[in-house]
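In what follows, structures are represented as structure tokens.
Nothing in this text is a laboratory measurement; each read-out follows from the coordinates by a stated rule. Not measured: the values here are computed from a predicted model. Cβ atoms are built from the backbone, for glycine too; each structure is taken alone.
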Structure I
């Protein structure tokens, strides 16, 4: 169950902390129960090492340790009540239970003060659960100092919020923090040394050394003393107040059945069995699952990766259920006929579910018929096996039928979420994921660097708005000329080979490129930068779990709405059938770079051809720098022969088209005549002459109808120093008009 869990396998592919934490907690539990079983000191040392590794890995460890201490405290209370009962010879179960309940709030105090109480003769020996309470409690106590932040702030110079406190702490701040840790460490040391001095010194010494080595990055980052001991818990608390993810209370009620349905189904049945007739270990597993499920569901921060810490106890309960069913069966020696019958039963059971659930081609009526036949065969053969091997066979056979029937779907889900669509957010296990376009474009940037010969000197500008720079920071880490800038105010200064923009700033950057006269880029492409599973479920149920309205909505959604159908459809296909949420990006690559081949284009670019838009209307041009395309067209005028003239203020290019939108001629005013030209307006005379208002070139230009020659140029910029304007002074000519008499009217960019 652990090896094929969709959640565990999926998060095993990530360098996230949760899969490591799951391993350390599993070792912690194993060491705890081994010590409770045989009492060997080595298990205490392993317990301390696992606890230290868990604390250094992720703050979610504290949730589990809180449960562990509560459980061990309860076990200690039961064990302490057993001893006097055994001595008095009056062992009454309910009486012992009530005595344990009364002792429960104080059991940990008994463990901490055990040497004093033992001398007083109250108890004969400290139960093993008490040893674990002392060890876990003393190793955990110093980590609880951040919970006393309001008290410590009364003695500090200001707020003790992370990360500010670790970056710039005053002397009073350091004294306040040091006092808090000194007091808790002293209390822990006294309790540990009173308990078992040699054992505690070894366990605590090893645990502290491991923890500090990890949080200081092998002693190379001494700031880890603050960020680890104080920052981890303080930051964790803040995230729950912030409610990162903003997920509803029923979040894990959706995620667990969607992915861990096989162990969950066995755990639900086996959990009841464990609570009624199970061993202490089995009850511990059930309490582990239920406590963490409740804690994670009502915690402020709910994230899909935390499902890891529910999948582990669910898998263990499922495994215990199978083992318990096997023991209950007490299987006699089976002959070949019995084995074949059982195998045939399991096969038909699996076939039944596959035929009913999957759409494998035939019409629904045919699938239902075949499924009904397979179900009937399964029932008949199950009855035959039970009648021959006895009724004690039934629990084991049912458990095997569940496992075999659902194993196909569980493995299928695991493979699809992990290996087929790991970066496509059709799964709830994906919170926010970089899209596959990121790696593809990173490869294209590498190809451009090689094709241009610039290598690591390729000039790249990346928008940093709303964390857009990530994961480009990682993928482009080997490039030396990468500029990260919030482009809310426009493109940073300089020339760039590649520009990657948050779509929110797309219009600003596009306008900036136009105003700078940049024409070296191909038309920009839009791509999904970061995306996430569509969270439409948040609005489906808005009432809290303790409100009657919530359960009315649930009943209505299941029995009158489509909730059941939608849940089954998603369980089967893992396709939300809704577009994922996303942050989009805009990518600018050089005009002469072929992103398909990774090579610089050498052939002459063909003119863009006319066509129609989505509504079927004729159109020509399009955004781009190819002949017949535009970057910022600002005026269009018709000639006497029906020709259309378009001026582009970004490129400084004037183009002529026939009435059908086919390109006839083009002239680059900037390249051929005036480098500083900023054309804006157009006018066409009755003789076909084309007049251009060059706004920030302070002139008017005239070309023949074929755009083959410049026939006229006049105008001069406004004078400076208070001198009066001359007859040809043009104050930013914006547009031109020609009246019926052929007079040329020039409109200025000033009042």
Structure II
């Protein structure tokens, strides 16, 4: 009768409650048919295919097994009961009264030992038993200063015979400030206790422009200077130091010349660079998806308190050797931040708190997978991030780890802000904790969400906290969703909700919720046309203009150099981006129509020579910024520089009351005039922005009264007049735009 019954899951929710999920179509079961050795079942309540068992008191570190007559048995996993554990003690290695204190949160561990090593290569260290408190924190205090040494935790948990085969491995501290790691896809690691003198910050302070003033440059630390064409000395290429090396063609000097006031670094927390070898039967995971066996972009965090060692001078990924564990890495990172600050440029980190690394010996996974990760009914990791192991941000000590990490980067490294990857996977209470804890340190901290993740989308979640959010409405409306069948306004298409003239008006005025958009004060849009994801804007335009996305590119320079039509489209997009209300983000290379062509290397990639829509795994010339390509499209670079200067010179482009932004009609259905009125509090002049998305027809617009000067045409941009004495009307050519100014005295 009971052959069809299968226990799908059994989870401990409190000190006397276990929830059980069975497969469908089972008959009602009585209390006598359930048994749990070591516990007495007092009551059984049925809710559909779920049963709620009330038991005698449960010990959270004891391993229990649920049995049902004539059915399978299963180990009972801890779930809600774990939420009772919380501690505010300092975690990791910290200074104690008489020495060094080591603490790790491991609520289900049965035994934990601290193992200390004099040298990283030592296998046999000195083991110290740790004591557990009532809040799940294990602690050991050693006399004297332990700086310069290495340590791991050796842990046995209640699942050491079944669920956690790694439980007797050496586990680095999740709160590591520095780690030394073996270059292998499992990344065996030891925590290094850095011996760093106090860093001389001088008069360095946070740089946090007002949200509407932000012009953010999203970049990858290594890609910006690793190419020889960057002009950075060879030993510094691709490093924190190289990024700010003075007198170079690339890096800091290039960024400063653009005129941006913030950089957003793709993830720089220590991450799993190496992935499972491609199609290697000797490893337990059969990798069919990643020819390069690399995570180049950094979205696989291993340690949330340590800067990525590969990006430091001397960093490397030579197989079988170690990298990291050097205090110079921490100093080099601080020097990079200080150098940006001296140029008035804020530093924003792209942070990944929604999932963790998947194939390495991630300490959270090894210490307590049930606590740190969201598991499905079968006890498997949830994967709504599509990146592997989704963090259980609702857990009190996961929430604390996130806020501790953010505050640490703000105080120790003077970081000005954060962009939260897949923020939809972070629960509301944790978002509020992030807001509260970071603003307690710096009330003006920059907080930006990628407002989707899992099955959740909604900039309003972040707006109520005063955060910014990536404005995909702007991206899709101006550029389009897809280059072949979903083009946007700049290509002459105006049929979608965001690419009609009404949609374009909404974008210019900040994509406000009251006008059918998604943003409401105190939140704000971060308008963009390109990010690290998907096609570059350059390749999107190339494909939309007729280049086959799967064509093999033989002449890269010819391919990169824009045609007149391609360049005109780029200029129109840049003009709209840099004259709309809201913060602005530009991805590295967007200003010269960067192309990502898959480089020919020793990796047998069948797509080599084609444009790349997802270059997350390529540490080669596919991603490396080639500044010769910037020279090929130098006119577009100059146009971006001019528009950025225009935006920063005229506050009304950033601070205007949206309701004071007026619209004028052109003479074709894709032409629009945007009249930004002078305001003594916001600026000294009327500005008129003209855009014509039509790809074949010009547009005439009758100018408001007065004499106007042309600041931006379809070929030049800046703050100096290109032509003066314009009255009556103005003609905007196909697929182009313009900006005119009327001095306040003319109004």
Structure III
């Protein structure tokens, strides 16, 4: 309780400190171009778009007067750079829709991220809606980020409210009593408060993404359920073996509690790998994940046993397990029958499971990627409607333009303008370029075709730097756009250039992720191998665990492409815009998060198999015994975690839908195909090699390894979760 009170203050103030960006690495060329535009050019590339609609047409006299007044009013708003529009820039076709009923007003919000947020809050109610007979909608990146922040907060509340009723019912059924079912809620509450407080602390020193809150909440509840379930199940098992409550609780903490703590460390290390990415969006999930896992694990092994000790037999008050009385013994349970089935056909089961998982992953072979943009927003979003109108109704995708900054121009405004004109001429000859605009004019096909609207904005006040807008003819996230970025960067220039824009960001982000991913995987997999060896003393089991976990993710990646790239079940999932591409960060998040959660179940299963093996059971019997004793626990914990994760599918943001569904599928596949069939089959085929290690490593494990074996007397005590006990107080 004291912890909740202390953590409540920073936790309550975390939301306003979180950001909605973080998708670019600060050191990338495109990010440096963005900073140069922000610092050197007050009237640089627009980040604010007003979509103006008038039934009478944009050339109607009344519309012209209203449009000019709207543009002037926007230019005079504090925090907004000089605005340009169809009516003030010489009426170019690029700023008028094909049907003549829509026009654009473009401007740039000034300052850093906080300044832009403040300005956006001020101008949105002033300019959105009816303006002197014009219908105005506000779009652009700041508008989209504002809506993302609001929707993310709303989605968090919605997911909690939708998941809660089903979770309550399932918790009572799984834990077997009303009082016991409340314990995961306590642990989850501690985890949520602790994680939110940790994120608030992190945000004081570094940028943290708002999306990490949604993951933190889901994992807090899910892992609290997992860890509480395993400790309570072991506690009841020890009571069923005839131990008194203090001794049963001590044994549960020493065995299952130790496994929980080790599992928490294992999952935390897996998630910590994301901190190596130079993008704060991904790093934020590392901060949230580490905090969630460690707080949940510590609360489960410290707070839960204390609560159980205080409750005593009252933990089973309002016992609802009457329907399970007479359940089969552990020696003949359903999970043992599954294990024995696998033991008889290990080769067939292993081959079928591997082929099945690989087949589900085939769609991922044709995956293509994009950066998060307005299309992650729902169709009802104002920012999304504006961007869609610009893409579909206007002759060239001006908002998809590449921006090239030029430093070190020749002295003097005239010479600088001439140098930019020569460079723009060369760029306009490139394939897939619609037009190039700079201070010297508008260029197409190697020729100057028009004067530049507001030409002065393309040159810095000191005339030593300038910028060029390159409008493509192709989609900004297409392969052709990526080739165009490389072509623009390859054009010789008499000054230093940096290429920015969304297409350049995608090229740079893919390169950055490609460079960082091997290090992340190396740390993640290396740490898993070491930790699992310390836990089991085996060389083979850690390698098997890593390979099986990676294999299980193939199905998840294939499902993401089939659903979100191809659009299957879009209506069933609440609707989202199908772009034919995946958001580039989600597969990486899936890899790190699902890999860690899979290790969670691996540790619980292997620990019980090892315990049975150390009690003297042969390999196949130990596997069957371990699966029988953990099968229901793992599937129950997985089912509850899936409910929490799938609640995010109701999100209005596609990026959260994708993450919730993907993680739900990953947990489902891991808890069924992998844990029930593939892992037992592989361990059956490995035989005694499961526990082999070379002599130097055996000595190392004997000295530094972790052990979780119960006293030998427990080897014969096997009671399933939920089996009613008659235990004296």
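At-a-glance table
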item: For Rg/Rh (Cα atoms, Kirkwood Rh), for residues 446-621 alone computed as 1.20, the structure of I, II, III it came from; result: III
item: Source structure (of I, II, III) for mean count of other Cβ atoms within 10 Å over residues 366-373, computed value 23.8; result: II
item: With helix-only ellipticity at 222 nm (-39500 (n - 2.57) for each DSSP H run of 4 or more, over all residues; to 500) derived as -19000, matching label from I, II, III; result: III
